[in-house]
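Alright, structures below, take your time with them.
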Structure 1
Amino acid sequence: MQLVTPGIGLLFWMLVSFSLVMYVLAKYAWKPIMKGIHQREETIEKSLEAANDAKKEMLQLKAGNEQLLRDAKDERDALMRDARKVKESILDEARVKANEEAARILENARENIQFEKMAAINELKNQIATISIEIAEKLIGKELENKKQQQELTEKLLKEVKIN
C-alpha cells in the first residue's frame with residue numbers, strides 16, 4: 001500500500017522542492033514572463049488600434065476618392081457642355097458666313113450679268129446701227145460724206161429708239 005499513500009517525508013521534500021522551484025520561478029522567471037506577456041498584450045492592443053485607425057483612414061480616403069471622382073465627372077460634363085456650345089457657335093457662325101458669302105457671290109453674279117447684258121445691248125445697238133447704215137448706204141447708193149456726222153446721227157437715232 002505504500003505505493004498508493006505517500007510517506008510524510010516524501011510529501012515534505014516534495015513541498016520543499018515545489019516551493020523552491022516556485023520561489024526561483026517567481027523571483028527570476030515569473031516577472032520577465034509576465035512582463036513579456038503584458039508587452040505582447042500592449043503590442044497587440046496597439047496593433048488593433050492602429051488597424052482600426054487605418055480602417056477609419058481608408059474609409060475617409062475612399063469617401064475622398066469618391067468625392068474627387070464625382071468632382072472630376074462634373075468637371076468633365078461641364079467641359080463637354082462648353083465644347084458643345086463652342087461647336088454650335090462655330091457651326092452657326094460658319095453658316096452665317098456661308099450665307100453671307102453666298103449672298104455676296106449671288107449679288108456679284110447679278111451685277112456681272114447686268115453689266116454683261118448692258119454691254120451686249122450696247123454692242124447690239126452699235127451693230128444694228130452699223131448694219132442699218134450699210135443698208136441705207138446701199139439703198140441710197142452713196143455714203144454720207146463725213147464719217148463723224150454719220151456716227152453722231154447714228155447715236156442720236158439710237159438714243160431716240162429704246163430697246164428693252
Structure 2
Amino acid sequence: MFALEGYRVTKLGEADVSALQDLHERCHVFLELVYGRPPEPDSAAQLMAELPEGRSAEDKFLFGLYPEGGQPMVGVLESIRGFPEAGEWFIGFLVLDPVYRSSGLGTRFIQGFEAWVRGQGATGLRLIVSEQNSRATRFWQSRGYTVTGTAQHRAHGREHTVLRMRKPLP
C-alpha cells in the first residue's frame with residue numbers, strides 16, 4: 001500500500017462493507033449527481049463486487065482512507081490494474097467525505113496512489129468523469145489529466161455522457 005501522512009490507507013475487503021456504505025451515505029449528493037439517485041442500501045457491496053469484463057478480483061484495488069487513530073472512513077479510491085489495456089490502470093471511483101473536500105486531501109490521496117502504481121509498473125492512468133460534474137473535471141485537469149474523448153456511459157440504470165481522461169506516468 002501507500003502512505004499518507006496523518007492518514008491510514010488500507011486495502012478494503014468484505015469486513016469493510018459497513019464502513020464503505022456509511023461513507024456512501026455521507027456522500028449522497030455526489031452519488032445523486034452521478035447516478036441520479038441516492039445510494040442504495042447495498043451500494044458498497046456493489047462497488048466491491050463490480051469488475052469490468054475480462055478482469056479478475058486480483059486486478060481490483062479498493063483503498064479506504066482513515067484518519068490515523070480514528071474512524072470513520074473519509075475516502076475511497078477504486079482502481080483496476082491492466083484496464084483498459086496492459087500497463088494502464090483505471091480509476092473507477094474516488095470520493096471523499098464532504099467535510100474533507102477542498103482541503104487538499106484528495107490531491108494527496110491521488111499523488112500517493114500515483115506514486116504507488118508507478119512502483120507497480122503502471123505507464124498511465126485513465127478515468128471517466130460525468131459531463132455534469134464540472135468540479136471533478138477541474139480537479140482531474142489540475143492534476144495533469146487530459147480529456148481524450150467523450151462516450152455514453154450506462155451505470156445503475158442511468159445513461160449519461162462522460163469525459164474520458166488520461167494521464168501518462170513517466
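Assuming 4.9 is distance in nm of label points 7 Å out along Cα→Cβ at positions 86 and 118 as calculated from a single structure, say which of 1, 2 it is. Source structure: 1.
The value 10.6 for mean count of other Cβ atoms within 10 Å over residues 30-37 was derived from one model only; which of 1, 2 is it?
Values: 1: 10.6; 2: 16.0.
Label of the source structure: 1.
Set 1, 2, criterion distance in nm of label points 7 Å out along Cα→Cβ at positions 46 and 94: the highest-scoring structure is 1.
A value of 13.5, 38 was derived for Rg and Dmax of the Cα atoms in Å, for residues 22-101 alone; which structure in 1, 2 was it taken from? Answer for the origin of the read-out: 2. Assign the value -8000, calculated as helix-only ellipticity at 222 nm (-39500 (n - 2.57) for each DSSP H run of 4 or more, over all residues; to 500), to the correct structure from 1, 2. Source structure for this number: 2. Where does the value 21, 20, 17 come from, among 1, 2, when semi-axes √(5λ) of the Cα gyration tensor in Å is the thing being computed? The read-out was computed on structure 2.
Read-outs: derived from the displayed coordinates by stated rules, not from any lab. Since we're looking at a predicted model, the values are computed, not measured. Cβ atoms are built from the backbone, for glycine too; each structure is taken alone.
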